[in-house]
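Values quoted throughout were computed directly from the atomic coordinates according to the rules given, and no laboratory measurement underlies them. If you're wondering where the values come from, they're calculated on a predicted model, not measured in any experiment. Cβ atoms are built from the backbone, for glycine too; each structure is taken alone.
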Structure I
Amino acid sequence: MGGNYSAMDPMQVPVPDLRKLFERDGYLKPYEREIRRRYACFKDIWDKIQAWDGGLESFTTAYTYYGPQFGFDGSVVWREWAPGAHSMHLQGDFNGWNPKSHPFKKLEYGKWELYIPANPDGSHPLKHQSRVQIIVNDHLYRVSPWASYVKPHEGFTYQQFIYRPNEPYKFKHSKVNRPASLRIYECHVGIATNEGRVGTYLEFKDNVLPRIKGLGYNAIQLMAVMEHAYYASFGYQVTSFFAASSRYGTPCELKQLIDRAHELGIYVLLDVVHSHASKNTLDGLNEFDGTNAGFFHDGPRGTHSLWDSRLFNYSETEVLRFLLSNLRWYQEEYQFDGFRFDGVTSMLYHSRGIGEGFSGHYDEYFGLNVDTEALVYLMLANELIHRNDKRAITIAEDVSGMPASGRPVNEGGTGFDYRLGMAIPDMWIKLLKEEKDENWEMGHIVHTLTNRRWLEGTVAYAESHDQALVGDKTIAFWLMDASMYSHMSTLSEPSPVVERGLALHCMIRLITNALGGEAYLNFMGNEFGHPEWLDFPREGNNSSYHYARRQWHLVDDPLLKYRFLNQFDVDMNALEEKYGWLSSNPAYVSCKHEG
């Protein structure tokens with residue numbers, strides 16, 4: 001990566017609090033050289049950013065430089081980074097869709113700039129809700145990577161619209177302090193309605209946030225907010241990184257949702273996807289400048305073989321500027337309190353973790369398979385997020401168990417506050433699929449729940465959206481299956497299948513919450529045992545929304561047993577709030593009875 005620190009003998013690189021890391025885990029001491037080397041790479045880039053004109057502030061607010069910038073005099077300056085482009089033009093409603101009248105001027109370092117003077121009356125030429133389009137090399141139609149509002153136009157392809165309302169929404173409530181005990185409600189705005197359609201930000205604000213507050217959760221994790229042209233991707237094939245998804249409403253309506261959450265004392269996490277990007281070219285980042293590189297690695301390294309998506313080149317300065325600014329955009333423009341980083345395992349390793357079973361041996365985490373560029377990006381991201389807001393929380397979705405990912409950067413860690421305890425739901429599903437109740441081993445269950453790194457926060461969960469997706473089953477469905485259709489009424493004949501299912505569902509949640517980590521997560525609807533699975537409208541199901549919704553009427557019906565599961569969640573969260581076991585140090589379980 002190059003720089004003053006990288007040029008040093010790694011053992012001479014000063015890591016301010018490295019001693020604390022070794023005090024917590026002496027087994028990391030043999031890997032001190034590699035830990036210091038990684039920190040040197042981080043420090044070189046961090047110092048380089050600080051030394052550039054405008055420093056960290058300018059580098060991480062690049063959305064005030066790129067894309068359309070509206071001057072006080074009515075003019076507009078539009079800039080893009082497209083190093084492989086030969087020409088660039090802007091067309092739109094403002095110029096009658098003339099593809100040649102507004103060419104960009106090529107600047108240094110792959111940058112392009114267009115100046116559009118004010119209208120004769122002094123107003124801006126790009127009006128609110130007007131449509132615009134970039135043309136690269138005379139024939140490639142593109143959406144700006146910095147677009148803040150995109151939506152479909154005459155078909156499925158998304159196009160950019162200017163979003164500058166006369167009265168933009170102003171936040172009324174400040175951000176929420178980070179909870180001592182983090183109880184997360186994982187949710188998706190689009191499926192948060194009873195009806196077979198896409199839900200809206202305002203419906204979620206009015207109808208779902210009060211439910212979450214009533215359940216006793218103090219944080220929400222909003223999925224699928226970053227714009228994704230393909231709804232069935234669950235938000236994980238992002239096409240426009242700075243645009244909040246328009247299928248649920250406008251940016252101002254998302255701000256109303258977040259503001260209402262803060263009014264209720266609910267901490268708001270964004271499910272952020274910086275591990276990869278959609279391969280779409282007409283409405284995504286892919287081939288924006290007409291080349292296969294740009295924001296991504298060229299060649300095989302730039303494509304994820306399983307996800308069929310593009311992989312960022314984290315060594316490129318403009319990519320770091322783009323991604324770090326993206327985080328700050330959501331912190332400041334939308335007032336998100338923190339982030340859950342998706343696909344961290346894919347980022348950390350050159351193998352992308354594909355077909356790799358991590359044994360936990362430390363050699364796996366400090367060898368040549370580790371992608372230093374991506375790891376350093378995560379260190380930069382965490383350092384920025386926490387410097388920008390000391391209340392911020394970051395969570396890593398990492399199945400590999402990378403040591404020190406949950407420790408601060410100045411200790412030689414990656415800087416996350418928590419990692420997801422991904423082995424826990426796998427254990428529960430395996431037990432439900434393969435073992436009879438009497439064969440469940442308490443020693444194995446307790447070991448899985450408590451097997452985590454000391455003083456590195458873990459988010460425990462029995463199931464998340466992953467287990468709810470089509471092709472899998474929720475815990476409630478594994479336990480009760482077809483009986484949920486016939487014996488969930490309080491008026492029906494008692495069913496041993498349902499009674500067992502209700503009891504085990506409660507016990508699984510309680511022991512996971514009590515022993516599994518320093519935070520707890522539940523996916524929307526699972527608190528009351530939502531039946532069936534989750535399946536977004538797609539070609540394979542005739543574009544049906546039947547399974548892309550939440551059947552709130554089931555838990556609201558006093559004659560159905562779903563309300564018992566729901567009430568248990570309320571009581572469990574209230575008990576945790578009273579005694580605070582999540583915020584306590586991990587417990588040692590001295591005895592596990594096997595029956």
Structure II
Amino acid sequence: MTAIVGISAFYHDSAAALVVDGEIVAAAQEERFTRRKHDPAFPQQALAYLLSQAPGGVDAVAYYESPWLKRHRVRRSLLGAAPGGAEAFRLALRGGIARPDGTERRIRAGLRAASLSADLPILWSRHHLSHAASAYYPSPFERAAVLTVDGVGEWATTGIFLGEGARITALDEQVFPHSLGLLYSAVTHFCGFKVDSGEYKLMGLAAYGDPGSPQTRALRELILERLVDVREDGSFVLDMRYFTFHRGGTIIDVQRWERLFGMERRRPETGGAERYADLALAVQQVTEEVMVRLARHARERTGADALCLAGGVALNCVANSRVLHEAGFDRVWIQPAAGDAGGAVGAALAAHHLALRGPRPTAPVPDGMRAAHLGPDIPDGAVADLVHRYGARCTSYDDFGKLAEEVAGELAEGKVVGWVQGRMEFGPRALGNRSILADPRNAAAKSWLNSKIKAREDFRPFAPSLLAEAADAYLEPPVPSRYMLLTTRVRPGDDGSPIPAATHVDGTARHHTVEAADNPRFWRLIDAFRTRTGCAALVNTSFNVRGEPVVATADDAYRCFLRTGMDLLVIGDHLFRQADQSAELAHDSLPLD
């Protein structure tokens with residue numbers, strides 16, 4: 001038995017993953033434990049969780065990229081941008097870029113703090129190889145093209161690989177500073193959202209753009225004529241006069257962009273985001289076209305009929321859907337933790353299969369990510385602790401079926417429910433274990449959830465979780481989407497969408513198809529709601545408020561519940577009603593930090 005811990009750290013979204021004999025056993029993001037969103041620190045608490053799942057100990061550690069190659073890229077980029085990059089280069093030197101062995105020291109310090117041997121071998125992966133491994137090895141494919149697209153790793157920004165059996169072979173790559181992910185982030189920044197976390201807001205805003213308007217067409221042409229030259233095979237070249245990230249600047253030359261687009265950059269945290277919807281749509285269209293061309297090129301290079309996707313751009317579910325339908329592949333599998341957190345999984349898998357030459361299972365499993373339920377469970381006694389510490393009041397059920405019926409009835413009456421069950425999801429999506437749920441038939445629920453529960457922008461959509469066997473009644477086409485990484489059109493009824501609270505302004509939904517085998521309890525709840533209402537779907541959004549990570553523990557969930565307008569909280573077999581809790585606790589709001 002060989003146990004390998006994969007680590008992604010020191011940039012954003014640090015995480016750790018445990019792979020035993022090539023199978024993913026556990027994985028978690030550090031932010032869920034520290035409550036610091038996108039925490040880049042060494043994943044100390046995530047590692048402690050993994051060790052609790054590895055009674056036989058750990059044989060090796062795998063890091064998701066090469067600090068030596070990253071140093072080379074940063075030094076060459078900043079020095080090449082002289083004199084503009086001189087100050088950034090000095091800051092990078094002070095930050096330790098001149099000593100990539102500092103990464104190893106930081107890792108070993110974290111291992112010692114976890115009581116692991118100082119002599120434990122560390123295996124160094126490559127950033128895009130880690131993404132590729134995270135996508136290919138958990139997939140059900142024995143042969144597949146693999147496409148990885150993100151901001152930047154060491155040098156690569158895009159990679160095309162071939163996965164065959166237990167091997168992955170690199171075929172093509174695009175290198176820094178030419179990056180589709182950074183182009184999308186640049187527009188994210190110009191529209192007033194935060195880079196590395198606001199890109200999904202830009203994708204949501206794009207649906208409010210007018211695809212037939214002269215302005216959208218003009219903005220798209222400006223992007224293609226002035227910012228990026230896209231070739232037929234999906235390769236591309238950015239015009240670096242408009243960007244500053246390669247010389248240590250924020251990301252763009254703001255004045256140049258304002259002259260180009262004839263509008264000012266939106267100030268962060270101000271209103272008026274809708275004025276930038278056509279620009280958001282224009283860059284979304286360009287991104288989709290590049291992704292489709294890259295995927296077609298990957299098919300030509302590999303001759304494979306299956307495709308695996310990873311890298312931060314693979315979280316763009318609208319682009320993923322176009323790839324699924326237009327790139328010519330029979331089957332597509334997307335890593336649910338497609339961003340850098342998933343690099344921890346990929347590093348461990350690459351170490352097992354490529355460095356140690358471990359085999360894949362004889363017959364690839366349908367989903368090696370185990371429905372992404374890889375994080376900590378809610379321990380026995382957690383609810384009793386809430387009762388003891390806070391005087392929390394709840395009703396406990398011996399029969400889960402009766403609990404599901406009760407909650408379904410409350411949802412049908414318009415109540416909002418926090419839902420915590422089993423192991424926490426790994427990756428950015430809530431898939432029914434750390435979720436906030438509502439009735440999708442109520443069109444007003446969208447604004448209510450955005451303003452009163454999530455405290456976020458009103459243009460942002462919510463996803464439906466629906467029984468997989470009922471998908472055809474709601475979606476056209478009814479594409480399976482177990483990880484909420486695709487979009488499809490909602491099938492309209494006589495009075496419009498049958499699930500308006502989970503239908504975006506353009507008539508689509510980022511849907512989640514729920515299989516009973518993946519998540520029995522969540523499936524039973526939706527089925528109970530169907531029995532009561534005839535609707536086989538629920539609004540499902542992550543259990544957190546704006547600026548906070550998704551809740552991990554019962555304590556996190558209870559405190560978030562008290563701070564918001566949620567009506568009910570379910571933790572395991574226990575039901576909490578907001579009206580039953582102490583008014584003092586609700587007033588004090590038990591801050592999460």
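Rank structures I, II by mean count of other Cβ atoms within 10 Å over residues 103-110 and report only the one at the top, that is, the highest.
Structure II comes out on top.
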Across I, II, Kirkwood radius over Cα pairs in Å, for residues 207-494 alone reaches its greatest value in structure II
Computing P(r) over Cα pairs in 20 Å bins from 0, in percent for each of I, II, the value 21, 55, 24, 0 comes from structure II
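To which of I, II does the computed value 18.1 (mean count of other Cβ atoms within 10 Å over residues 239-246) belong?
Of the options listed, only II reproduces it.
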Tell me which of I, II gives 0.95 when you compute FRET efficiency 1/(1 + (r/R0)^6) of positions 15 and 431 (r between Cβ atoms, R0 = 30 Å, to 0.05).
II
Assign the value 0.8, calculated as distance in nm of label points 7 Å out along Cα→Cβ at positions 407 and 543, to the correct structure from I, II.
II
